[in-house]
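In structure tokens below, several structures.
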Structure 1
Amino acid sequence: MEMDENLKLLSLSDNVKGVKKKYYKRKWSVFFFLCVCFLAIFFYFYQEGKDKEKLENQIQRPAYGDGEESKKIKLSYEKNGKEVETEIWIDLKEEVLSSEEISEELKACEKKIKKEFLGKNKSPDQVCNPLKLMTSIGEYGCKVTWTIPEGTCIKEDGTLDQEGIDENGKLVVLIADLKLEDQVRSVEFPVLVRKATFIKELTKGVSEAANQDLSKRKVVLPKSFKGIPLNYPKKRDLRPWIWLLLGIVFLLFYLFFYDQKMEKKMKKREEEMRNDYPEIVSRLLLYMKAGLSLVTALRRIVKEYEGLNKTRYAYEEISRLIRDLDQGQDINLSFMKFGHRCKERSYSKLANLLAQNIKKGNQELANLLKDEVEEGYERKKAHALKKGEEVNVLLLIPMLLILLMVVITVLVPVLFAMS
């Protein structure tokens, strides 16, 4: 496979099996993790929307309270063997609630009133702030009528009359009549109204408890006051969810660009080897003209490379070629493997050239290498020109954006003036 071959070339290690195992383990572990996550999301929304599927011949009736509505319908029918398409307008009356739905809505409104009518008060036993006596509630506009006993300390708008409250508080039973269509539901709400001085006492008590130990940076607020439980709002930390979302996005990009990173490394390797080719052949030619044999010249090139303390793929492949020769491998086979590993046409040509002319002597091989050096420098020059053209094309993008901004700046005031 091409990917396996690329991993082998980029690893520069003899343990290619271990490199492949590590690469694919990392890649597929991320892949299966993302699969599980998105399958779970898929099944969640699939199950949620399973009962909401719409057929082609179904439309949405106006909800209860929205009034009658006209809707345009597209349909087709067959006439004289031909299908005729047309549009019609129909009047849809609003939805009518059944007695069961009305009963359920009244129950829901009752629960909502119990939850909201206290306003800022914490419980029905500690009412010292105005009550929230709503007159309409619920999705369908259920009407609420409040009955407040005469002579009590609660006014019609829910505010409290402090003068009518004694020190022990006053028990008041409020009656709410919930009416929807023809059904009425009465609910009693007993509350114990206390003087507003309790809030002052509570404020003082909590302040004193909070300032008992000034040496501690973290303040622990009391859980109760005079036997009354105190509840504090819980702060919801959204950071885990934000990080979860960012993690999913990051992993998606990670999986998408993982193999592309390998392709970029391969392109970088090819470009690096292409740039090093003329220099390698030139040095090989120089050493052979100095009287060194082909293998000795290659050893000298590898020795000089090892002193640079940096990795260059072409020199690493030559180093592997020398190791194969030291292990007693056939020289022709070693050159063939060298050309195959390089994956570059120039190196494959050089390997064939060296394998075919190794027995013909240095002089004839030197003449062939001289021509190869000239061709290598010409290819390098052509590649550099091509890269320069690509850079010039990229530089046009910001220039076009600037031109677009100038055009918008000029045309927008003109268009506004014309309008």
Structure 2
Amino acid sequence: MKIKRFLLAAMCLVLLLCPFSLAVDAAEPIKIMLNGEIFPDSVQPLNIRGRLIIPFESLGRALGAKSDWNDEKKTLWMYLNGRYAGVAPGLATMKTGAFGGAEETVALDVAPILIRGQLYVPVRALSEGLNCPVNWDSDTGTVFITSDINKASMIDSKDDFLSAIEKSISNADKEFSLDTQLIFNSDEGVDISRYFLEVNSSRMKWWTYKANGRSNAYVTFKITYFMYVNIGEALKTGDCSKLDVSELEVLNEVNRVIEQIIKPGMTDLEKETAVHDYLVSNTQYDLAKSETSNSPYGTLILHKGLCKGYTDTFKIFMDALGIECSIILGTVDSSEGELIHSWNKVILDGRSFYVDVTWDDPTPDQGAKVSHKYFNITAEEMALDHTPNAIGEARASFALR
């Protein structure tokens, strides 16, 4: 192993830097607890002038960190959840920081030292350098370490990388991180677009580093989802605390409209029809094409809609009514040529039907006049002038009622 190979060379360096005998404080055996469980290593920590030291490899393995020896800088590095810490044999300083942040040099009370062929390092300094809190209980002689091992998903294949992205976005996670071995070439295209159908905007940052003999990358995502996703999550969980003011207004209006148009004993088809007809009757297609009209707020609150506003609003209603629904993205053939468009798919009694509320709303607006030409038609019928994208559908709705 690369880290072990460096130890023989480092032994000579340590002897030069540390020409003193090691004074180990005699005391009762010290226990280490990691995340509430006994430290998963049989190596006994040593007490050097009131500071506990433990083998570098044992600590890194227990914390779930990756490690690497930098021969040029003669430094051992440990990486965990986007942070790093580096120490050198015999030097009483540690380099620590976070990817994308400033690096800090920290003074160590006890320098890392080789003992019986293993590099012992300060437990508290290394752990806290990786954002793993350490507490000491003098009554029981126990060290308590907390490591968020699963905070950044550890990935070792391209399929796992894509699956982790899909899982986080399907959970509507607004921030998530992936710690991955570089399992594909930098010039190899990795298409993640199909996972971002519900994403309004995203920001991805990528840092590379070497550890465990492999190239690795730490990737962070910050995601802003479309309004229908955020409201759908609130409907699913019953937690509205994460909704902004406009999303709360839309959700309150959805509940008000449902109280108005949905009657006891209605079938799912009757509920769907009532929502379709309400949106057509109470929304004007926005010929000015304001960006707000592409949102449920524009469609439901301002009563001006464009295709995305209609489809997203229709989906929120279906979510609230427990009718399975998804959003189809694609193109349509119109008098203006081929245009980017969206429409809905619903599942009723196990069968798929397609709905285009936008194209059922006459233009110019004709008030309460409602068309059902594109209401609950088959895929074959919709395909006459609608072509879905190959990348798929936005999520199906949540069954709530």
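Computed from the coordinates by the stated procedures, all read-outs in this text should not be read as laboratory data. This is a predicted model, so every value here is computed, not measured. Cβ atoms are built from the backbone, for glycine too; each structure is taken alone.
See the values below:
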| item | result |
| --- | --- |
| Given -19500 for helix-only ellipticity at 222 nm (-39500 (n - 2.57) for each DSSP H run of 4 or more, over all residues; to 500), calculated: source structure among 1, 2 | 1 |
| Which of 1, 2 yields 25.3 [Kirkwood radius over Cα pairs in Å, calculated] | 2 |
| Among 1, 2, which structure scores highest (criterion: distance in nm of label points 7 Å out along Cα→Cβ at positions 61 and 261) | 2 |
